[in-house]
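Here, each number is a calculation from the coordinates, and none is a lab measurement. Predicted model, so just to flag it, every value in this text is computed and none were measured. Cβ atoms are built from the backbone, for glycine too; each structure is taken alone.
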Structure 1
Amino acid sequence: MSMNKVVLITGGAKGIGKAIALELAKSGYDIVINYQSSLSQALALQSAIVNTYGVRCLAIQADVSKEDEVDEMVNEIEDKLGCVDILINNAAIDLSNLYHLKTADEFRKTFDVNVVGAYNCADRVYRGMLEKEFGRIINISSTNGINTYYPMCLDYDASKAALISLTHNLAVQYAPYVNVNAIAPGFIGTESELDGYDEEFLKEEQEKILVQRYGDPKEVAYLVKFLISDQANYINNTVIRIDGGQMGSH
């Protein structure tokens, strides 16, 4: 068995999750890419990680909103790699739609993945962390969950606010050995983040950012890498914005 720490990244096949997987693999962590439907991206990322960085890497399909699937996934990780040392709750869906087209079903589905999913994963891995007296959980929230409001994604925004509340409660519950923190990215230019918005809106939003550009997924990954390192051992139960100084989100 290698002595690398094992990191589980939910929604790890693309976007911010993929950037985190690559950055942590480069730093010598063993990586588990959880995905729901992005099979080809997950397998491509897995082989890139193994071939480039020589760490152990699994790609495991599981719907994080379903307890039994999370349980099976973590059983497989424990069998093949050992206990999960670090959990990155990144899996999320955003069913943006005009307000009058929204449905309660979409709202429930968003909460199921974004909030219940994070709870399911944390609840399944924390016992192993407590046994080892070490663990790190990072919940990827959003400035949308703090005070940046877009009615077209009110269900997503509410879920990201709930994830911040969950962060605080889990930090209290899992103390003293497991540090639980949240990261709240602003506009990050992932493959899909900037799709579907008109250019005028994007220009207006970019002008609200003090550094006058969108973030790079790698920049979120650098923050994750710091927060799970020993240099950040005294950072717990907090929310860190990474938004370029987005006006209106502070």
Structure 2
Amino acid sequence: MVLKTIRKTEKNVAAIILAAGLGTRMESRKAKVLHELHGRPMVMYVVETAEKCVKDNIVLVIGNQAETVRKMVSQHPKVSFATQDDPLGTGHAVLSALPYLSEGIEQVVILCGDVPLITADTVLGLINDHVSARRDITVLGSQIDNPKGYGRILFDANRHVFGIVEESEATKQQKRIKIINSGAYCVKKNFLFDSIKKIKPDNIKGEFYLTDIIGIGYRGGKNIGVLIGSNNNEILGINTRQDLKRVENMMKNRSSKKS
């Protein structure tokens, strides 16, 4: 399915933004999400995108240099902060955010604070597709020729999504898969609360992988789907200074096309 542009905001949707990572590959003392693009910390672009989609239902998960990140983002007074004290993985980060979700929330969008090019149209399209299909989980995916470095989305014989495997743990055959995980999801809140507690750190890194909720949902007969985005640039994550420069150049090109 191709992403459709929509403008509707779902009032019963919250956003969790993951911004607690150490960012060791940046080779900097500064927290990764505070590195700047056009003079602004990259995390601010993600926060502002989330605001366009869910208004004041935003929880930012902080950890590395937590107080500095909090001070920077506090200019957006409607953002709540959850602290991940130990870097135990993305699943643990989301678990840290769950107590901060408001009552009445039915769906949760999960975004990454180091993916600043993602747009409100894309996030709203993910929400719309997820709600329209009445899914328990929808993964924002992308199909790329060179998937190196990304988690691969796994399908069964009937083309049902049954898992996501990180590249470091993928088999040679799985590494040939070109449909990759962007790191953005829309999940029913009730399912998220239930499944996140079932994740186990039985992987190479000994971390709690958020992606494991896909397998948990599949085994539980849940409705799981993937939405293939139309712009691969939007899902580019920043892990190194080279990535930062690349994304900044893309942002400049985006701005010049608008003007």
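When relative contact order in percent (Cα under 8 Å, 6 or more apart) is compared over structures 1, 2, which one is greatest? List each step's numbers first, then the result.
Details: 1: 19; 2: 24.
Ranking 1, 2 on relative contact order in percent (Cα under 8 Å, 6 or more apart), first place is 2.
In terms of FRET efficiency 1/(1 + (r/R0)^6) of positions 129 and 161 (r between Cβ atoms, R0 = 25 Å, to 0.05), which of structures 1, 2 is highest? Don't jump to the answer; show the numbers that get you there.
Details: 1: 0.50; 2: 1.00.
That would be structure 2.
The value -9000 for helix-only ellipticity at 222 nm (-39500 (n - 2.57) for each DSSP H run of 4 or more, over all residues; to 500) was derived from one model only; which of 1, 2 is it? Let's see the in-between values first.
Values: 1: -13500; 2: -9000.
Computed on structure 2.
Starting from the value 22, 19, 16: which structure in 1, 2 was semi-axes √(5λ) of the Cα gyration tensor in Å, for residues 81-224 alone calculated from? Numbers along the way, then the final one.
On the way: 1: 30, 18, 12; 2: 22, 19, 16.
It traces back to 2.
Between structures 1, 2, where is mean count of other Cβ atoms within 10 Å over residues 17-24 highest? Kindly include the intermediate steps, with their values, before the conclusion.
Values: 1: 25.2; 2: 22.2.
The structure with the largest value is 1.
Here FRET efficiency 1/(1 + (r/R0)^6) of positions 145 and 201 (r between Cβ atoms, R0 = 35 Å, to 0.05) has been calculated and equals 0.60, so which of 1, 2 was it run on? Before the final figure, lay out the partial values.
Working: 1: 0.95; 2: 0.60.
Only structure 2 yields this read-out.
One of 1, 2 was used to calculate distance in nm of label points 7 Å out along Cα→Cβ at positions 65 and 89, giving 1.6; which?
So the calculation was done on 1.
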